[in-house]
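Colleague: What follows is a group of structures, each given as structure tokens.
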Structure 1
Amino acid sequence: MEIFFLGVGEACDTAHGNSSSLITASNGARILLDCGFSVPHQYFRTVEQPDALDCIWISHFHGDHFLGLPLLFLRLWQLGRTRPLAIVGQKGIDLKVRAALELAYPTFEKKLSFTFEFHRLHAQETISLAGMTWSAALTQHSQYNLGLRLEDGLTKFYYSGDGRAGKHARELIRGCDFVVHESFSMIDTYPYHGSVNSTLQLADELEIGQVALVHLDHEVRRNELETVKKMVNARPNTLLPVAEDCVRF
């Protein structure tokens, strides 16, 4: 697999964009992981072909994880996309996505040159899509958030969305080749967010290949970045990515 980091920040981070990544599987399938406010502009700086995207995963319904979708759809339409677009997420994914599009651009869905194919994925459930296995688990967050494990037959990958990893999420993380995990604070300060320390503990306990820390509080980046960098640099296979970093694993 390959991961291209479109953004690595939290909702209000003006420098690093909303956390989102573009995954390319071994079979060539491309999956967009979350699509917050800042993501479409970064995506289209990277990908110009309208039909190149196969699937979109939405971890939860906070704005910095899904309210970039209307702009993404608009630009795909402008570029002439014709392929159906698969959108995967929790119960209500179809209603939320269509409501966001209608709010941003009333009646615009009727004009689209492509259709949506919605796929629901529930906690502790597995589906097959785009030649891969998709498994989900609930994390500890203020909104219902699903962590996602993707397997393409060669590689195992986990994306947290937001929230601390509970029992079932830890089961998905265990043994993954690459994990992208939100690490909002330095220590577990907030009950519904992960931290730098807790993410590094996961890496130690769950036999992770590589781990990337994203979604840091912009105040942590501003005031404690050098401390975080020292922690990361002291550990093999630990990354603090920035937008446009690309990693193959």
Structure 2
Amino acid sequence: MNIETATVVSCEPAFEGARIIWLHAPGAARATGPGQFAMLHCSAEGLDPYFARAFSIHRVDGQRFAILFNVVGRGTAWLAGRSPGDVVSLYGPLGRPVKLPRDPGNILLIGGGVGIAPLVDMADRAVVAGHHVVAMMGGKTAAHLLSASAWPREVEYLVVTEDGSAGPKGFVTEHLGRYQEWASKIYACGPNPMFASLAGVLRGNGRRQQPEILMEENMPCGWGMCYGCAIFTRRGVRLCCKDGPAFRLFDVF
């Protein structure tokens, strides 16, 4: 884990209600593995909000990395207001890196809203490793979707919207179609109701894909001290920050 004062490279809109901030943080960027996260102090003095905020690492490029986040409160509003040259205190990367399959195969990535954030970095790494990648994103409307240009050009990108303004209408878990059979490995990140729906869809398909989910829980500390992110699994109580954020879908749902 690295404790750094990162320099803001850019902070731009990603989709409605969300932004992407690029941070120059050589130590954290070099150490980051797929699926990990960082804790950012979202205030100038580090006092209000007091606790750091956990953010999935969205992309890595040399000595810098990106965070994709929704603007939902004081902390994220402060972060969204940063300009190039501003500084942000952080520590990370944290969590256990996801172990992508060793042998090239077919990987399906499923994201709900800003839950798509860590899946882009995973797609980057999976493509380099020789995997075929399909990414599916669900959003409220077409305005709540990540642009296709955010993905490696080798990735097939499909979208679903609740109002049908882009792609089929409904929730992303309702439109997996042939891809749930095509995939040799499935990863998903999003809200818990999406995971519950995904478990219902995949539980009876007879495949041994061992789908994994990257969970989003409140993390006041990020390294297992406060137990604020405890979750109940079939293997007992686990901490999202220390034991995750990736878990087997059917261990939790």
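Colleague: From which structure (1, 2) was helix-only ellipticity at 222 nm (-39500 (n - 2.57) for each DSSP H run of 4 or more, over all residues; to 500) calculated, if the value obtained is -4500?
Modeller: 2
Colleague: Using distance in nm of label points 7 Å out along Cα→Cβ at positions 11 and 35 for the comparison, can you identify which of 1, 2 gives the largest number?
Modeller: If we compare distance in nm of label points 7 Å out along Cα→Cβ at positions 11 and 35 over 1, 2, the biggest value is for 2.
Colleague: If you don't mind, there's one more thing I want to ask. The value 2.0 for distance in nm of label points 7 Å out along Cα→Cβ at positions 59 and 171 was derived from one model only; which of 1, 2 is it?
Modeller: Answer for the origin of the read-out: 1.
Colleague: If you don't mind, there's one more thing I want to ask. Quick one: distance in nm of label points 7 Å out along Cα→Cβ at positions 67 and 83 came out at 2.0 when computed from one of 1, 2, so which one is it?
Modeller: Of the structures listed, the value fits 2.
Colleague: Continuing with the same structure: Quick one: mean count of other Cβ atoms within 10 Å over residues 179-186 came out at 24.9 when computed from one of 1, 2, so which one is it?
Modeller: 1
Here, each number is a calculation from the coordinates, and none is a lab measurement. Remember, it's a predicted structure, so these values are computed and weren't measured experimentally. Cβ atoms are built from the backbone, for glycine too; each structure is taken alone.
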